[in-house]
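Several structures are given next for inspection.
Each value in this text was obtained by applying a stated rule to the coordinates, not by laboratory testing. Please read these numbers as outputs of a predicted model, since none were measured by experiment. Cβ atoms are built from the backbone, for glycine too; each structure is taken alone.
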Structure I
Amino acid sequence: MITCFFRNRNNMLRTAIPADLDAMRRLYRDTILSVNIRDYTREQVNAWAARWTNMPGWNKRMADQHVIVDDIDGHIGGFSSLTKDGHVDLLFVHKDHQGEGVARRLMDGMVTVAMGYGLAALTTDASVTARPFFERMGFTVVTPQTIMVDGVALNNFKMTRAL
């Protein structure tokens, strides 16, 4: 069953379905390589984007998390996922839809889901690129952190937002 959170003439915010997975994986890879390159080195984005091939990880997210997509004219303009304990695990916007309100719609959907779970707060590990967006959405930095991705260090920020 697809749950529709939002619909207008050109787009629909809805629960992801298994048929969306290939497009989501490509969007993830392409966004990191073309958008996150502004804030990370080529080595960093290559290591990060290579995770698009991790099918067991993607399948686990689809099974264990609430995943929503912003369907724009029949293609995925962005997607986000939320764990049952309120962690915004993924939030990616297609490189061709940056600045169009896709991330805001996705975050509104995540808040709706979190409130349905009865959660009091959301957390995330925001990239350098995504930090300003999350701050505009009411998140605050808890701590900067460095994670290792296939032996490559990437900086990001543990963030939280009360609901």
Structure II
Amino acid sequence: MLKAKTVNESVTIMTEHIMPNDTNPLGNLMGGNLMRWMDIAAAVCAGKHCGCYVVTASVDYVSFQGPIHLGDVITITACVTRAFNTSVEIFVEVVSADIKGGNMRKCNDAYLTFVALDDVTRKPTAMPPVLPLNESEKQRYEAAARRREIRLVQSGKIKLEDAELLKAIFKA
């Protein structure tokens, strides 16, 4: 079994300055550009955690809470929530501020899932488990199993009646 890694070992922080070519006609960051940057930050985080190449398997729970304006500076923070056998879930949060660091606000968050690939065969490979240390990390770690089960049901990989964690929630 691979040695567990803490969340802090793979945290990834990326900063972007919003320029005219990143915006729509209203002067706001285009959502597709933001999602691309989030995917990059999350992939770097996942790769650091598992120590190999990763590919994006899913993106879920994306929320756009407010516009990001031309000239703003965004900080994208990605952290591992939980690793399963060959996949890992990454939480990404986006904070925006003006160029001077003022008017800071949370603008976006999402969960992305990546699959680790063996360097030679490019087939899915095992990855280290996550060792959550603080209360926030533990909460995300526990909730990740439920989010994974929802993704498996939505993708048709398991049937709803076989989703044990979800059944337990709805029977309560």
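Match the computed value 2.0 of distance in nm of label points 7 Å out along Cα→Cβ at positions 34 and 98 to one of the structures I, II, and report its label. Corresponding structure: II. Between structures I, II, the greatest calculated value of distance in nm of label points 7 Å out along Cα→Cβ at positions 50 and 154 is seen in II.
By the measure Cα Rg over 2.2 N^0.38 Å, for residues 74-145 alone, tell me the structure among I, II with the highest figure.
Numbers: I: 1.09; II: 1.38.
When Cα Rg over 2.2 N^0.38 Å, for residues 74-145 alone is computed for each of I, II, structure II gives the biggest number.
From I, II, which structure was distance in nm of label points 7 Å out along Cα→Cβ at positions 42 and 58 = 2.5 calculated on? Computing distance in nm of label points 7 Å out along Cα→Cβ at positions 42 and 58 on every structure in I, II gives 2.5 only for I.
Structures I, II were shown, and distance in nm of label points 7 Å out along Cα→Cβ at positions 26 and 66 at 2.9 was computed from I. When Rg/Rh (Cα atoms, Kirkwood Rh), for residues 90-129 alone is worked out for each of I, II, structure II gives the greatest result.
Once Rg/Rh (Cα atoms, Kirkwood Rh), for residues 18-105 alone is evaluated on every structure in I, II, the highest one turns out to be II. When relative contact order in percent (Cα under 8 Å, 6 or more apart) is computed across structures I, II, the figure 20 traces back to I. Comparing Kirkwood radius over Cα pairs in Å across structures I, II, the highest figure is found for II.
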